[in-house]
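S.K.: These are the structures, in structure tokens.
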Structure 1
């Protein structure tokens with residue numbers, strides 16, 4: 001089946017085969033959070049992005065292959081509700097952005113802008129995007145011979161950047177970071193996977209950047 005990234009709580013996961021990496025997307029919890037399981041093709045190592053909720057669902061997704069790492073994109077509770085249970089069950093290391101780590105239940109390592117996280121022989125680059133929270137991170141995977149892929153947490157969605165509670169300074173920081181660190185750096189075919197809802201591409205959203213900046217959210 002063609003991957004669309006369209007999942008709902010209780011639906012079957014969506015699976016996308018990339019060069020070197022398999023992405024499995026599932027929706028969990030009352031806030032319809034997305035969780036993403038990345039599996040390295042070379043050795044089967046697995047990494048989970050946002051242990052948001054419903055630990056039994058996530059553990060079934062992980063299966064017998066085990067889990068090496070959980071990355072939490074930011075400190076909001078709906079993105080780490082199952083983290084303690086997942087780490088306890090799998091022994092995985094738990095990684096988060098330095099400036100959000102204190103608000104996340106279990107963190108064994110912190111990362112900053114430009115750091116890398118590996119799953120097998122696949123490398124994810126950490127991009128620090130400030131505004132939705134102080135320590136929000138985006139993960140970048142450059143598919144060998146293919147396109148770039150971003151896991152954006154709640155910093156970027158189809159239709160706009162993440163919520164900043166009406167705080168103009170936080171919004172300015174977020175729209176500037178998203179513009180310079182994502183849109184200015186990466187091409188239109190870059191696919192992004194947000195913390196809630198459907199996926200999109202930078203090309204589909206790029207024409208709306210001036211509108212987002214003007215409206216202030």
Structure 2
């Protein structure tokens with residue numbers, strides 16, 4: 001069944017990624033306790049999980065930011081934020097439920113925005129004076145079904161952009177900020193996403209691509225992509 005989820009109409013199940021939060025909750029937070037065998041833990045465990053997922057997502061972004069040469073001036077702050085986020089993942093279920101996750105995300109987001117600005121500024125300096133004009137979008141831009149084939153989107157600000165069913169084939173998304181961008185059914189055939197910022201497996205799994213799509217080394221080519 002798991003091998004045929006996409007073919008049987010359960011595409012959503014094939015793209016979901018918990019960033020390892022499920023294992024953390026099951027093996028660490030609840031020390032291997034099974035909610036099926038201990039039903040009294042189920043309600044609390046299900047409430048803890050989305051909080052843990054957010055913490056693990058932040059860890060993914062912070063780790064990526066720390067690996068960037070352009071963010072050396074932020075490394076101390078980024079490392080501190082990552083250590084604090086990692087500490088929070090070890091809290092008890094009760095403490096996790098009391099955690100103001102929105103406030104913590106907001107604090108981390110300040111650093112992630114600074115990371116984005118540093119990386120994208122370098123791209124824009126390289127492009128300055130070139131004949132091509134850098135595309136600029138607002139957060140959450142509506143690009144549903146947009147025709148962006150072959151577009152130069154290097155350093156573009158695409159946070160939260162709705163790229164559902166957009167044609168991004170052969171587009172260059174190097175150093176583009178892609179946090180929260182919705183790639184459901186977007187065509188990434190031949191697109192270059194190496195060097196893009198904050199791209200996750202979850203986003204890639206939701207898109208369409210092929211053997212010529214270039215991905216960051218941290219991500220895997222989804223099995224449903226055409227050869």
Structure 3
């Protein structure tokens with residue numbers, strides 16, 4: 001019987017002034033399950049036999065507006081320059097979107113807004129993920145209207161005023177991330193990692209996910225904030 005080849009999974013990450021951990025943290029949670037990386041571990045005898053067969057074939061696309069492709073975007077909080085790997089015009093078909101969290105007053109460009117709405121309208125996006133204030137960015141596209149969502153706890157009241165069509169979770173509910181259909185929202189960078197851990201377990205199973213968590217020295221929590229029993 002032929003081995004089943006892993007399906008290519010493409011993540012698109014719009015590039016703007018988000019907090020670095022909002023994006024890097026969640027991506028690192030899943031990046032260690034890359035089939036290419038696991039095969040290297042396998043060749044070194046560093047992982048149990050057969051574990052690499054459960055890996056994911058991952059590609060990450062950091063997307064800028066057309067005019068900004070070669071212009072570094074400075075993530076001001078960390079003073080980190082990031083350069084896009086593609087543009088709204090050149091980006092290939094993607095399966096997932098991840099929106100990190102910028103300052104509350106951030107306004108999404110019309111070009112990026114149109115790009116996100118267009119890709120969703122084409123039904124190519126399986127899931128949109130947001131972390132921290134990233135939900136307020138997605139709200140600007142109208143795609144969160146009528147959806148249950150969370151955002152950074154310090155911004156909930158502001159978000160209600162700015163985007164009243166969204167069903168924002170109240171702080172009293174004490175829920176760190178929310179799933180409403182194809183939209184997953186987390187209220188912070190670290191809770192975003194927990195949310196991606198949940199996704200990873202669904203995608204490749206608990207055995208490989210647990211290996212990846214241990215490699216990071218990381219123990220994910222559920223939406224209720226309690227450590228998962230892994």
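S.K.: For helix-only ellipticity at 222 nm (-39500 (n - 2.57) for each DSSP H run of 4 or more, over all residues; to 500), the calculated result is -9500, so let me know which of 1, 2, 3 that is. Before the final figure, lay out each step's value.
M.R.: Numbers: 1: -4500; 2: -12000; 3: -9500.
Only structure 3 yields this read-out.
S.K.: When Cα Rg over 2.2 N^0.38 Å is calculated, the result is 0.94; to which of the structures 1, 2, 3 does this value belong? Each step should come with its number before you reach the end.
M.R.: Values: 1: 0.94; 2: 1.10; 3: 1.02.
So the calculation was done on 1.
Values in this text are rule-based calculations from the coordinates and carry no lab data. No experiment lies behind these values; they were computed from the predicted model shown.
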